[in-house]
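What follows is a set of structures for review.
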Structure 1
Amino acid sequence: MSGSVKTEAIVLRSLRFGEADRILHLYTPSRGRIGAIAKGVRRTRSRFGGRLEPFSRVRLVCHEGRGELLTITGVETVDAHARLREGAATLDCAARACDAVARLFETEDPHPAVYNLLANELALLAADAAQASHANALAFRLKLLVVAGLAPALGECASCGSHEHLVAYSPQAGGVVCNACEAGSFPILEETHDFMAAALARALADAPAASPRALREAERAIGETLEHHAHLRLRPAALR
C-alpha cells in the first residue's frame, strides 16, 4: 500500500547512503521500529537541515511506497536533545539506550510505552548530565524488560514462591530464588535485590544509588535474562 504517513519518531541511528542521502532507523509510537530514507539530507542546502540527527525527537511526513523504506518528505523538530551531545557520557548513554530499544524491539509492532520510555530517557540525559550513570542505564533496561514481558520476579522466589532467604538470581526462572531453589542461579547481594526492586518502582529520574558490585550483579541479571528468554545480548549498559 502506498500513501502518506504522519508519525512522531525518535532517530535511533543514521547511516550514509549514496552521495547525499541517509538511511534512518526510527522508533515510532504506532509503528514500532521502521526504516526511512532522507534524500539529499547531506547537501548543504538540504530542506531537512540538521533535524534528523540521532537521538532527535521529530514529527515526520513520509511517503510509503512498495519498498521497505519510507521516504521522508517533511520533518518538524519536537526536541533535538542538543545538550546531551555536549558530553561524552551523555552521548554514550543515549547511544546505548537507543541501541537497546533497536535490538529488543526490532519489529513494526507498536509499543507506545517503549517510545515514551525512550523519549523520557533522552530528555533526562539532555536536561541533567548527572543522569548519565550506570544506575540510570540499568533502571532504563529494567523498565524495558517489563514492556517486553520479561519483568523479573523480585517479590518472592521465582521457583517456589517463598518470601524468605532470597539469595540468588535465576535467569531460567526469571527472577530471584531462595536458598532451596538456587540450582542454576548465581548469588546476589541483598543490596542488588533492593536496587532492582526500587529501580522498577521509581521514575527514571529517581533511579536508586547502589554499590559497583550491586550494579554489576543487576546488569548480569538483566543480561542473562535477555539471553535466556529473548536470545539477545546487549552492549554493556555503561562505560566502565
Structure 2
Amino acid sequence: MRFAGKRVLVTGAASGIGRATALLLAREGAQVTLGDINEAGLAETAAMIGDSARAVPYDAENHSSCRALVDAAAQDGLDVLCNVAGMLKWGPSESFAVEDFERILRINTTSAFVLCQAAIPHLVSSRGNVVNIGSTSGLRGMIYTAAYCASKHAVVGMTTALAAEYAAQGVRVNAVCPGHVITPMTQQAPPQGDIDWDMVMRGMPKLVDGSCAPEDIAEAVAWLASDTARKATGTVLVVDGGQLVS
C-alpha cells in the first residue's frame, strides 16, 4: 500500500498506460482523479476502481481545461501528478501535415507543461512529485515519427529542467520512457504512403516478447511516484524491452 492516503491525478486514464497506472495506484491505496477526453473510457476506468476514483473529463488542447482538471484533483491537496495523456500519428515526413505536427506538440508537450505548472504549488505543499510519460522516441530519433519524437524529446527536457528547478522545494520530477507498448494508440492502422517496413522493424524491441504491456509501464510509474524512489529526481527510466539496444 505504497499510496495509502495519497491523492493522485492520472491523465490519459481512459485506456492504455493511463488506465493501468490508475488501477495500480488505486489498488495500492491512492485516491485517484482520472482525466481524459474519452468520457466513456473514463467512466469504465472509474467503475473498475470504485469509490476511490473520481472521473473528470478534460481536453488536453485547452489550457483552461487542463487547469480545471488540476483544480478538481487538488481540492483536498495533491501528492502525485502522472502525465500520461498523449497522441501518436506517424508517416512519411514529406507528406505529414503541419497541422498534425502542431497538434501532437500541443497534446504531448504543452498540455503536460500546463498541468505541471498548475500542479506545482500543490506539490510544493505536499512535497509531492510528477511522473511524465516520455518515450524511447524522446531519446533517439525514430523513423516516420518526427512530430512524436519532437514532442517527447521536449517532455524529457522539460522533466529534467523542472527537476532541477524545484528540487530545493522538495518536489521530484521524473519520466518513464516506454518502448513499443501494446495500447489502442499503437494499434492504429498503419499510415498511407511509401513505408520502409524493414527500417521500421529495426527499431522494435530486442527481447523475446519484448513489446510491453501497459502494466509494465505502470509498474515503473508507480515506483518513481512512490516514497521508495524518494532520492530519484530528474530520472529518465527506460522500459523498452531492449528497443534502444544497438
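Side notes on the structure shown:
- Cα extents along the principal axes in Å from the coordinates reads 52, 34, 32; which among 1, 2: 2
- When mean projected area of the Cα convex hull in nm², for residues 152-207 alone is calculated for each of the structures 1, 2, the largest result comes from 2.
- Looking across 1, 2, the calculation of helix-only ellipticity at 222 nm (-39500 (n - 2.57) for each DSSP H run of 4 or more, over all residues; to 500) that yields -10500 traces back to 1.
- Each of 1, 2 could give relative contact order in percent (Cα under 8 Å, 6 or more apart), but the derived value 20 comes from 2.
- Structures 1, 2 were shown, and distance in nm of label points 7 Å out along Cα→Cβ at positions 168 and 216 at 4.0 was computed from 2.
- Taking distance in nm of label points 7 Å out along Cα→Cβ at positions 72 and 128 as the measure, the highest value among 1, 2 is held by 1.
- When distance in nm of label points 7 Å out along Cα→Cβ at positions 112 and 176 is computed for each of 1, 2, the largest belongs to: 1
- Of the structures 1, 2, the one that 0.7 was derived from, the read-out being distance in nm of label points 7 Å out along Cα→Cβ at positions 104 and 232: 1
- Which entry (1, 2) yields the derived value 4.3 for distance in nm of label points 7 Å out along Cα→Cβ at positions 48 and 224: 1
Values quoted throughout were computed directly from the atomic coordinates according to the rules given, and no laboratory measurement underlies them. It should be emphasised that the depicted structure is a prediction, and the values quoted were computed from it without experimental measurement. Cβ atoms are built from the backbone, for glycine too; each structure is taken alone.
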